[in-house]
Structure 1
Amino acid sequence: MSAMSPGGAPVGRLDTLPPLEGLSVRALRRWCDGGAEALTEDLTGSLGDRGEGAARAFDALCRHCLAGCRRPLLRHGGTCPCLGADEAAFARLVQTATEGEREDALMLACCMVRHDLAPALVHLAQMAGLALACALATRGRPSALH
């Protein structure tokens, strides 16, 4: 039996997450698999006009996160029903930042990126989360995001 990195360990199921957290994980997977263009196409297709703005905000969040990450952010495959530990932390960062819980979001961000980059990551998570939440409120839960 091979050892799994703690960041990739399954900690739950994607379908049990609240809408914003679930969309954050699905968007992260899509961004990693297909890049910003694929995410924009998917979000625009499922969320309409607001999808493009949400994709831009999410792209900035992902780029900043990867630029200063303490270690590689592990994720499951695009169609995997499992929720990995790193994915759960990422989704929680987006959710807490969107809710304006800055201290909690900063604590999560400091675990993901260098401390000097954490405040900017929280800001980007809030912008991405607000864009996704606004799109969700307008269009409802997207049925499919690769």
Structure 2
Amino acid sequence: IMGWEHQHLAMFITPFGHIDLDDESDTQAAYLPIGAVLREPGDTIAYVYDFGDDWHHTITLEKLNTRNCTQPKVTAGNGACPPEDCGGIDRYKDLLRLSKRAPLNDDERETLDLFNMQDWDAKYFDKNEVNQRLKEEVPPIFD
């Protein structure tokens, strides 16, 4: 949903233990309703993506929609998704600093080109785009 291409292993860390996102996992995340792990406002789970780059996220249930709702929805967000395989948070910070510098030498331009960061806007976030991806990638909660 963030914009990564699901090219790496990932897992959720919940009060019920680790839930891997690979086909070999005993607990398949695709078959576990989100309401089973996020039940009350304030409940949190962790999401780890790409065990090499080691991206850690905290997911917090802020509000329950009491209306008849079958599709998860993002109501707010902040910032662009870092490029896939950019090397983790420290390397991403280096790339952000580089993207703001001018002039760049050939090697620096090539590095930014490698990650499609030539005209990078780290603050960019469009909740409508995210919700469209949710509709495309996440099946409705109730069929």
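Annotations for the structure displayed:
- Among 1, 2, structure where helix-only ellipticity at 222 nm (-39500 (n - 2.57) for each DSSP H run of 4 or more, over all residues; to 500) as derived comes to -7500: 2
- At a computed 53, 33, 26 (Cα extents along the principal axes in Å), which of 1, 2: 2
- Structure (1, 2) behind the derived value 1.19 of Cα Rg over 2.2 N^0.38 Å, for residues 6-45 alone: 2
- Answer label among 1, 2 for the case where relative contact order in percent (Cα under 8 Å, 6 or more apart), calculated from the coordinates, equals 35: 1
- Entry that produces 5.6 once mean projected area of the Cα convex hull in nm², for residues 62-109 alone is calculated, selected from 1, 2: 2
- Top of 1, 2 by distance in nm of label points 7 Å out along Cα→Cβ at positions 38 and 126, largest first: 1
- If FRET efficiency 1/(1 + (r/R0)^6) of positions 54 and 134 (r between Cβ atoms, R0 = 30 Å, to 0.05) is computed and equals 1.00, the structure in 1, 2: 1
Here, each number is a calculation from the coordinates, and none is a lab measurement. Source: prediction; values computed, not measured. Cβ atoms are built from the backbone, for glycine too; each structure is taken alone.
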